[in-house]
Structure 1
Amino acid sequence: MARKIFIWVAHPKAGSLCAALADAYQQGAEGKGAEVRRMDLADMRFDEAFEGYGPDAPELEPDLLAWQEGVAWADHLLIVHPYWWGAMPTRAKAVLDRALTSGFGFKYHRRGMGWDKLLTGRTADAVITSDTPPLLDTLLYRKPGRRVLKNQVLGFCGIRMRRLKQFGSVKLAAPEKIARWLDSAHEMGRSAA
C-alpha cells in the first residue's frame with residue numbers, strides 16, 4: 001500500500017525557498033509511489049486571533065478543517081517552515097494554536113496531568129530554513145525551534161519525528177548550496193515513501 005504523506009508548507013509567502021524544498025520532497029516521495037496531499041500556508045484563509053481554548057472557542061474555518069483532515073489522513077507528515085526569531089512564523093503557529101486542539105491532536109485526562117496522544121502511529125519529517133547557521137543555532141541557542149516542534153508539538157500529540165533538517169544560512173547560501181539542499185529534500189522524500 002502506498003504511503004500517505006501530508007505536506008504542509010508553513011511559510012506565509014508563496015514562491016519561497018520553503019515551497020521549493022517542499023516541491024523537491026514531494027517529487028521524491030511521488031517518484032517512489034507515495035500518495036501526497038499538500039497545503040501551503042500562503043493559500044490558507046483563517047482568523048489568526050486566538051484567545052485560548054474552551055467552550056467559547058470559535059468554529060474552525062474550512063482551511064483549518066482541511067489541514068486537520070490532511071493530518072488525520074496521513075501516515076507521515078512533512079512540515080517546512082522558516083525560522084524567524086527562534087520559531088516558526090506567527091501565522092504558522094496560529095494554525096497549530098487553532099487546529100491542533102484537544103479532541104483532535106490530544107485529549108487531557110479528566111483528572112491529573114495526563115493526556116492521550118491522539119495522533120500516535122504517524123511519523124514526520126521537518127525542514128527548517130534559517131539565516132542562523134544550524135551549528136550556531138545548536139551551540140549558542142540550543143536549537144529552540146527544532147526542540148519545540150519535535151517535543152512540544154508533534155511529540156505531545158504522538159507523532160514521532162523521523163528526520164529534521166535545518167538549512168542555513170539562507171542569506172549567505174550560494175546557488176550551488178541551495179541546489180544541494182534541494183537534492184537533500186528530494187532524497188528525504190524518497191526515503192519517506
Structure 2
Amino acid sequence: MKNKLFVVTNRKLVKDGTLCDAVNRACPFADAIILREKDLSHQELLDLAQQVKKITDSYNTPLIINNNLQVAGQIEAFGYHSGIKNYRQENVRTRLGLSIHTIEEALTAQKLGADYIIAGNIFKTDCKPGLGGKGLSFVEAVTSSVSIPVIAIGGISTDNVSAVIKAGAHGIAVMSSAMEDADGSYLKSLRSRLEEI
C-alpha cells in the first residue's frame with residue numbers, strides 16, 4: 001500500500017448532483033471509497049450502500065463501510081472502518097480500518113488487528129472547526145510506531161500532499177475536497193501529484 005488515495009463520503013457536502021454522482025466522479029482516481037454517512041438509519045444506509053456499490057464495482061474500486069459492520073456484511077463490502085473509540089472487537093471478516101488521533105490509539109489499533117489506520121487531523125480542516133492540525137511530526141511519529149499502513153487525513157491538498165507522503169504516510173484520505181469536486185478535476189490533480197512522489 002503506497003501513495004493511496006481514499007475518498008471519504010459526506011453527502012451533505014456534495015456541491016453538484018447526488019452522493020452517487022460524487023462517487024462516480026471519484027472512482028477513477030480513488031483507491032478506495034469509504035461510505036461514511038453516520039446519521040442514516042440501518043435501512044437507509046443499506047439502501048445507499050447498495051447503490052454506491054454498483055458504482056464502485058463498475059470501476060473495481062474497493063468500498064469500505066464506516067461504522068456499520070452489519071451493512072458491510074450485507075453488501076459484501078471490501079472493508080469495514082470504525083473510530084477506535086467506537087470499535088468493540090467484533091467479528092470482522094473483511095479488511096478492518098480504524099481512525100486514530102494519538103500514538104497510543106495507533107498502537108492499540110495495531111494490536112486489535114487493523115489492516116490500516118487513518119490518522120488525523122494533520123492540518124486544519126473545515127471538517128473539524130476549531131481544531132488545529134497535528135502536523136507532519138504526528139505523521140512521522142505514528143508511522144514510526146506501527147508496522148501497518150498509515151493513511152493521513154485532515155486538510156490535505158495538492159500543496160502539502162508531497163510533504164505528508166515524505167513524512168511516512170502510505171496514502172491520504174480526503175472528504176470535503178472530494179465531495180465538492182464538481183467535475184473530478186481536483187481529484188485528478190491530487191492523483192497525479194501522488195504518482196509523482
> To which of 1, 2 does the computed value 53, 43, 31 (Cα extents along the principal axes in Å) belong?
Replying inline: 1
> Comparing relative contact order in percent (Cα under 8 Å, 6 or more apart) across structures 1, 2, which is largest?
Replying inline: 1
>> With distance in nm of label points 7 Å out along Cα→Cβ at positions 33 and 137 as the yardstick, tell me which of 1, 2 scores highest.
In response: 2
> From which structure (1, 2) was mean count of other Cβ atoms within 10 Å over residues 145-152 calculated, if the value obtained is 19.6?
Replying inline: 2
>> Going by FRET efficiency 1/(1 + (r/R0)^6) of positions 41 and 185 (r between Cβ atoms, R0 = 30 Å, to 0.05), which of structures 1, 2 comes out largest?
In response: 1
> Comparing Kirkwood radius over Cα pairs in Å, for residues 17-104 alone across structures 1, 2, which is largest?
Replying inline: 1
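Every number here is computed from the coordinates shown, using simple stated rules; none is lab data. Since this is a predicted model, take the numbers as computed values, not measurements. Cβ atoms are built from the backbone, for glycine too; each structure is taken alone.
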